[in-house]
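What follows draws every value from the coordinates through simple rules; no lab data is involved. Note that the structure is a prediction, hence the values are computed from the model and not measured. Cβ atoms are built from the backbone, for glycine too; each structure is taken alone.
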Structure P
Amino acid sequence: MEFNHKSVLLDECINGLNIKPDGIYVDGTLGGAGHSKEILKKISSKGLLIGIDRDEEAICVAKERLSEFNNVKFVHNNHDNIKEILQELNIDGADGILLDLGVSSYQLDEKSRGFSYMGNSRLDMRMDKTQKLDAEEIVNTYSEEELSRIIFEYGEEKFARNIARKICLERKKNKIETTDKLVEIIEASVPFKGEGHPAKRTFQAIRIEVNDEIKPLYDTIINSIDALKPDGRLCVITFHSLEDRAVKNAFIDSKGKCTCPPDLPYCVCNAISKGNIITKKPILPSLEEQNINSRSRSAKLRIFEKKGEGNGK
């Protein structure tokens with residue numbers, strides 16, 4: 001069980017959190033604990049880090065890697081439930097929250113998890129192995145229309161209809177149970193090979209559906225901002241255009257917008273703002289990081305700061 005990749009946009013996230021030594025910080029996507037370890041180096045023994053992950057294996061690895069620190073609470077849960085998690089821990093608010101969305105390098109590389117189109121394993125793709133829905137159930141029970149929509153919307157795959165049709169034809173003969181069988185079906189459905197592996201987009205789409213990564217995201221961002229203390233910051237790394245759109249929209253709505261005519265001397269529309277967007281444009285990995293870690297190439301970091309008390313922000 002290896003979580004050996006360097007965390008994406010590590011320095012940018014740590015700087016973006018604007019860490020206070022005695023603050024409370026939440027890593028909502030603990031993974032291999034790369035971000036968490038750097039946060040812990042910045043906070044004092046009076047500070048606290050809450051590490052959340054839906055993957056029990058990630059929690060186990062993180063506990064080992066952070067064993068030198070005594071100010072960590074580990075939570076096996078989904079970051080979508082951040083408000084409830086903090087309430088259960090009797091924490092009124094966090095000084096900073098980090099969300100590194102998507103699948104971890106370990107989950108992709110660990111062939112038995114079924115995330116990867118390379119190699120062969122059972123169709124699984126669950127980040128939380130305690131949940132019932134997995135990739136095998138989606139591939140073998142969703143209608144052709146549902147499969148086509150998911151593959152097109154979440155995978156941005158232009159051959160989604162062909163792939164969905166071929167899946168439904170093949171599963172009538174035999175149940176589709178393995179990643180290599182699904183890859184074989186996808187390859188037979190794509191008339192020519194474009195950039196990258198022909199199964200990449202479909203596997204991404206099915207993974208997103210298995211783990212419900214997109215639909216709750218807007219509300220998760222809103223809830224995370226609400227869970228911040230005044231002047232607290234939320235840092236979110238996305239790897240997919242739909243993720244980034246949800247985060248961007250939640251940030252814009254949280255910032256609020258005055259609709260008063262520009263010639264009025266002060267606001268009378270009672271526009272409500274929760275804070276400010278720190279990143280007018282997302283922060284992207286440096287070329288050096290992209291060359292070292294190819295998985296960082298699609299990463300975007302957005303940062304929001306909650307309004308401070310009485311400072312007019």
Structure Q
Amino acid sequence: MSEPPGEFQLIRALCRGLRNSRATLVGPGDDCAVLAVDGVKLLATVDSLVEDVHFKLDWFTPEKLGVRALTVNLSDVAAMGGDPTACVIDLALRDNLPERFAERLYRGLKSAAREAKVDIVGGNVTRAGQVMISISLLGRIRAGILERDNARPGYGIFVTGTLGDAALGWRILDGRLRAAGRTRRFLVQRYISPSARLSAGRALAELIPTPAAIDLSDGLAGDLRHILEASRVSAEVDAGLIPVSTAYRAVVGDDLELALSGGDDYELLFCMPERYSGDELSRRLGVRVTRIGRVMKRGSGLKIANLAKPPYAGALRGWDHLRQSS
């Protein structure tokens with residue numbers, strides 16, 4: 001029996017044959033769609049968190065779950081270099097939820113919306129077998145568009161922050177790994193409360209030439225492949241340059257499997273001319289930036305050099321929501 005299609009094969013199949021008007025500047029295949037409306041470049045994206053696929057309720061307060069639900073959408077806007085403006089929320093609730101769960105969830109959503117200057121302008125509530133929070137978010141572009149197909153041979157490959165922390169936090173909460181004290185708190189917090197790099201994305205969008213970018217939701221290797229495929233280039237990443245935290249090393253040492261494939265980092269991965277150093281970009285973007293590799297010749301493929309041990313095959317594919325769950 002053949003293996004069922006994965007998440008991204010299914011998306012490609014569903015999008016095959018779509019025809020968009022000239023008002024659609026960027027259609028399916030990027031972090032957000034970009035629409036031209038009366039001279040303004042508008043962003044549109046949607047994302048969902050589903051119970052027992054993306055989270056378990058006993059890991060979160062309802063307030064923190066609400067903040068996280070909006071943050072993962074904000075990260076898509078950050079990856080396009082835009083400003084978020086408004087959202088609508090589709091909320092599915094199951095029976096036997098804790099008292100006032102929905103009110104507390106919305107308290108978190110409202111807090112995150114105020115912080116990001118996003119208006120909550122509507123939505124829907126329904127009953128289901130699992131809790132689901134689906135958010136459609138709108139935004140706008142003021143400068144360049146950070147599209148995935150902007151990578152060119154000779155460009156450097158850069159990431160913000162550190163990688164793999166959230167994946168470790170997820171596994172600690174799930175009981176698959178153990179950590180204690182400050183290390184445990186740091187890693188769990190990185191999973192529960194990610195940051196959307198909105199100001200860094202806007203700063204990137206002001207650079208010329210406009211970088212290629214994506215947010216790291218499905219793992220470094222998988223998300224970098226999306227840029228390479230869109231830009232029709234190949235790349236080499238130096239595993240020794242991949243930034244990981246002290247807490248990460250305290251739990252798994254030099255094993256970079258989760259830094260490559262774990263997902264849920266919501267950092268920015270971008271490709272741009274190597275004349276920009278990591279230190280200069282850190283100053284411009286207001287967050288730590290590390291160069292981890294280089295875009296190579298036209299074609300396809302990703303090579304990861306200097307790995308202490310080969311990762312399992314899935315580590316180079318990244319997270320797939322149709323094949324993996326919490």
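If relative contact order in percent (Cα under 8 Å, 6 or more apart) comes out at 17 when worked out from the coordinates, which of P, Q was used?
P
To test your reading of the models, identify which of P, Q gives 3.1 for distance in nm of label points 7 Å out along Cα→Cβ at positions 185 and 217 when calculated.
Matching structure: Q.
From which structure (P, Q) was Cα Rg over 2.2 N^0.38 Å calculated, if the value obtained is 1.08?
For Cα Rg over 2.2 N^0.38 Å, the value 1.08 is produced by structure P.
Can you tell which of P, Q yields -11500 when helix-only ellipticity at 222 nm (-39500 (n - 2.57) for each DSSP H run of 4 or more, over all residues; to 500) is derived from it?
This figure was derived from P.
Who wins on FRET efficiency 1/(1 + (r/R0)^6) of positions 249 and 265 (r between Cβ atoms, R0 = 35 Å, to 0.05) among P, Q, i.e. which is largest?
When FRET efficiency 1/(1 + (r/R0)^6) of positions 249 and 265 (r between Cβ atoms, R0 = 35 Å, to 0.05) is computed for each of P, Q, structure Q gives the biggest number.
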